[in-house]
Structure P
Amino acid sequence: MNEEKLVKQFGRLAVLAGFGVLLGGAEVSAQAAPAITLSRLPCGTNAAPTDVGQRFSDVYAYSGLNVQLTFSCYLIRHGDEYMIWDAGNPVGNTPTAPKTSLTALAAQVGVTPAQIKYVGISHYHGDHTGQVGQFPQSTLLIGKGDWDVITDPKSAAMAPLFASWISGGSKVEPLTGDKDVFGDGTVVMLNMPGHTPGHHSLLVRLKDMGNVLITGDVEHFRENYDTNGVPTFNTDRAASLASIDRFKAIAKNLKATVIIQHDQRDVSKLPVFPASAK
């Protein structure tokens, strides 16, 4: 075989080899794509419908409107790793307290605390942090503005819940912006300040259901969401309005299912636990 034929033959083999690498890489990538699921965990329910006109509008809206509020936490599976979103009310006998702990609920689907890599907290309020202490082995993800409040000596009442992270015994990531939790865009904490200084919402991108946006407390119920209502107890009105504008724009652009965490009417958007959305 002359030199010219050798060069041509080598070139064809190189192209075929490269094509095989590309195909092989695509196959490996497809096989490696992690399974993503989302489950709602019951973390308490208000004893009776709440008059939301008393505290949930700083312009005196919703007068006489009663809404059944609820307290929701979420379990997100990412392959063999898991994330808890919000830690709800503490377990107890009060009307709003859940009767089953987050760790016990996770155990019902075969998930141990050691598998929960992250605990993401939307904000520092007690109905979102009550059981966070059950996961000291997990990395805590929380907005820096909220972490600053929690670690302020004036906030001593909150410190015991976060003792393991405050002491340095557990890992914490105070977030100044969005956080791509697993590094592949499937689970993203979205910076939505206003309700509290470091408030975040959550985006979960599911294969079958599509994109899901979980509010945290960027808004508390549907009427509140529809009219850009700002509760009297938000820390920053302008930031609240900017965040709800951003949240709605993301929902529109991603054609996302919006789940308002505190609105009982939104509970049915996800399967009843222990089933999960995929």
Structure Q
Amino acid sequence: MKVEGFAIARNVIKADYPIKEALESIAPLCSRISIAVGHSEDSTRSYLEGLTHLPLHLVDTLWDDSLREGGRVLAVETDKAKALVSSDADWLIYIQADECLHEEDYPVIKAAMAQYHNDERVDALLLNYKHFYGSYAYIGDSRRWYRKEIRIIKNKPEIFSWRDAQGFRQGSSHKLRVAQIPAYVYHYGWVKHPEQQQVKQRQFHRLWHSDDAVNKRVGQSAQFDYNQIDSIKLYAGTHPACMNERILAMNWKFQPDLSKKNMGAKARLLYAIESWFGWRIGEYKNYIKVASFDNLTR
């Protein structure tokens, strides 16, 4: 069974994306990782070239910054990266520049890929998410954070990146049929120095909006205000080993008041229901769950 990875990268150094760690987190599972490298204003290309310990296949691409509706350019670039993989690969692992897999989940990922390799019901594997916020000690626990998404797909040409590249669909926009697995994606997009978070916010919002709109949304402050979050909680688990160096090098403080929930009455009710019963009312699901892989858990 052949497994390859794919990703996109542009201006990742400028906004301090943990792309090295993201790629290191999937490398033990992949024979090759193809990256569509967008034209950048920083040293993204040379940085990736320097990661000689990883099986990278780099191809330069030109982003169409006019594709702002719904962040469409991200999906277009992701499809370019997917097109670079080998035709004989069986499974593909997609990783974004601020996401990591945990080495403790490798056994269940491998076992699930083996089990569903020849299962025609299953197009992809569905992973759970942990969204870190402000620092490596807190995770978001409100409805603003998606709980699951597709990151491992079968190598089918009809599968394409959906909307702003959060997930995938196939054919004429049919949802993929997935097997849920007890593995996690560790999302670190909201963990970086407040100054670099502000750079990232400006960079990211330009994919959706004009410069004037970005200025209104992001503001003129040199630092991002992490206190504007609705709800977070302490994280008691471990991080992927590839993140250890970044965690030790953290050079800012974030000490939130966990007792405060910045929510309206309706949001508080929905939050309470989810906390009590684990049920997220009206949850958006960009997939059709057809199987659940429970043979291996941590």
Structure R
Amino acid sequence: MADLSQLLINGLAIGSVYALAAIGFVIVYSATGVVNFAAGQFVMFGTFAGVAMLINARLPWPSGYGAALAAMALFGALFFFVVYLPLRKSPIVTIIVATVAVGITMQNVALLTFGSWPFRLPSPVEGWTVTIAGTVVPAHFVAVIVVTAVMVGLLWLLFYRTPVGIGMRAVAQDIQAARLMGLKVNRLLALSWILAALLAGVAGLMLGPIWFADVNMGDPIALKAFAATIIGGFGSLPGAIVGGMFVGLSEVLGASYVSSAYKDLISFGIMIGFLLVRPQGVFGERIQDRG
């Protein structure tokens, strides 16, 4: 029973990282209609931003984390102005291909900057443990779950209790109507990319102490985030959360009770099953006119 509790907590922690990446995925897709295939590289950049601030610059935890997230927010704005904005009137497939190209560029920039040797990002609660139901687990895994819950709560407040969030939802529903209502559409679209980058930054900082920071870590994360959005419901924020947790749990439990060689097969097999049986995912997405 203790082993199962440990596996569940580990799965929820990994699933939390996937969920944050998937939420950023969904926010960008809902606002722009673009499937951001550089989402995994966003998380990788978040991890290496932590490496740059905490290991290379030797900043203390609060300022190091703050500087890393500020760098990710700046990167999200840069991505919007340099990649999305010039191509916004192009066919969607052109923008999607551009995100793939930028993702490859990001991976190579990280390789040239940090090299191929992996880093391990230290945790603020390094060496601490927590006892839950008689099971001793690393405090970092619990912190990841708690931070994700807090982030989800803050996102709910942003989208449903602030004028900016309501404006972002209006843009996601119908861009032309939002523009006619006087909303600053470009600002809200830029905020969507910045928010996705910030979520990826948080995910990367939390993932660093669990995985080694490696320039190739973005691709599997992007695939798992994509699987999470498919399972939960493409375009659904609650679906991204549930899908991320589901993928994380299936990965950890599958590796433990079946075989670590088949953990990815299990996750993507479930995704394919959803595509065949329930392609709209657990929550489903209402068909909407984006104008």
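Just so you know, all these numbers are worked out from the coordinates, no wet-lab data involved. Since this is a predicted model, take the numbers as computed values, not measurements. Cβ atoms are built from the backbone, for glycine too; each structure is taken alone.
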Which of P, Q, R yields 4.3 for distance in nm of label points 7 Å out along Cα→Cβ at positions 91 and 219, as computed? Q
Which structure, out of P, Q, R, was relative contact order in percent (Cα under 8 Å, 6 or more apart) calculated from, if the result is 21? Q
Matching task: 13.1 is the computed value of Kirkwood radius over Cα pairs in Å, for residues 131-178 alone. Pick the structure from P, Q, R. R
